[in-house]
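Each in structure tokens, the structures are laid out below.
Taken together, the values in this text are just the output of simple stated rules run on the coordinates, not laboratory data. No experiment lies behind these values; they were computed from the predicted model shown. Cβ atoms are built from the backbone, for glycine too; each structure is taken alone.
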Structure I
Amino acid sequence: MYPEDGFRELDRHECLRLLAKAAVGRVVYTRHALPAVLPVNFGLDDEGAVLLRTSAASELARAIDGSVVAFEVDEVDAVAHSGWSVVVTGRATVVTDPAAHARLRPIVPRSWVPSPDEVFVRVAPELVSGRELVGGRTMYGLNLSA
């Protein structure tokens, strides 16, 4: 990002605040050596880790356990040419501790495709970044709304 390019870098606190307001994000992982993106509902823990609930037999759970993934959430106003985007990058792990399952059950939304054999996946917030686009500004100082 450059000064006056219309973007504002968000600090970690702002990123986590925006993540907490969102209901759906996108997990980015590797499938068959290629990037894959999957929209999912999610929750956050007190440390800012992204928490997912999915079927134990799902391709997602198998593909991301132990892998570094990215998780992206955004909000865009196409009319005002503004919005924000937050990315959490970190290692994803399937939570195996039964005590942790009991703690996570009330804070992680049910999967939109519920399964009798669910697992929780935790994405550690190793890198949290974000940016906000202020509508109508460019790096050349032009006001696009004029």
Structure II
Amino acid sequence: MSTTAPRLPEGRYGKAGHSGGGDAGADRRLRVAAVVCGVLFLGLIAWLGTSYLVRETRMHGEVPTFEVTSDTAVRAHLSVQKRDGVSGVCTLRSQSADGDVVGQLDVAVPAGGTGFEKDVTIRTVHPGTTAELLGCVAHG
């Protein structure tokens, strides 16, 4: 008595060890599409990172000192390092003891020189306890 394995219908499941007629081509196209998408994604990340670094290095500011002068004002010293010919705006804010924003000020930075120093007063709606630089944006 010899038993043989049942025969499968021809062409339905493909040949043993092969993925079928057009599947190899489809797999190759899928791999190529995945590689292209990956390269485009990495290029986008590199472009965004580079543009962020270039923008941030054109103008860099800080608030080294501040003083609460009254219940409605905080005086801050703004110090900005930048390239000559680059103007922009720096935004400062003051917060209350519980973290609420109580005042905000935009300070224009002129194009001349490589540095900018200015004492500014942030008007507040409630007593402020901090003065911090949110950021600087270069215009030219």
Output 24 (relative contact order in percent (Cα under 8 Å, 6 or more apart), calculated) maps, among I, II, to structure II
Candidates I, II; distance in nm of label points 7 Å out along Cα→Cβ at positions 6 and 70 computed = 9.5; producing structure is II
Working back from 4.8 (distance in nm of label points 7 Å out along Cα→Cβ at positions 78 and 102, computed), options I, II, answer is structure I
Computing volume of the Cα convex hull per residue in Å³ for each of I, II, the value 124 comes from structure I
The value -4000 for helix-only ellipticity at 222 nm (-39500 (n - 2.57) for each DSSP H run of 4 or more, over all residues; to 500), derived from one of I, II, belongs to structure I
Structures I, II compared on mean count of other Cβ atoms within 10 Å over residues 46-53: the greatest is I
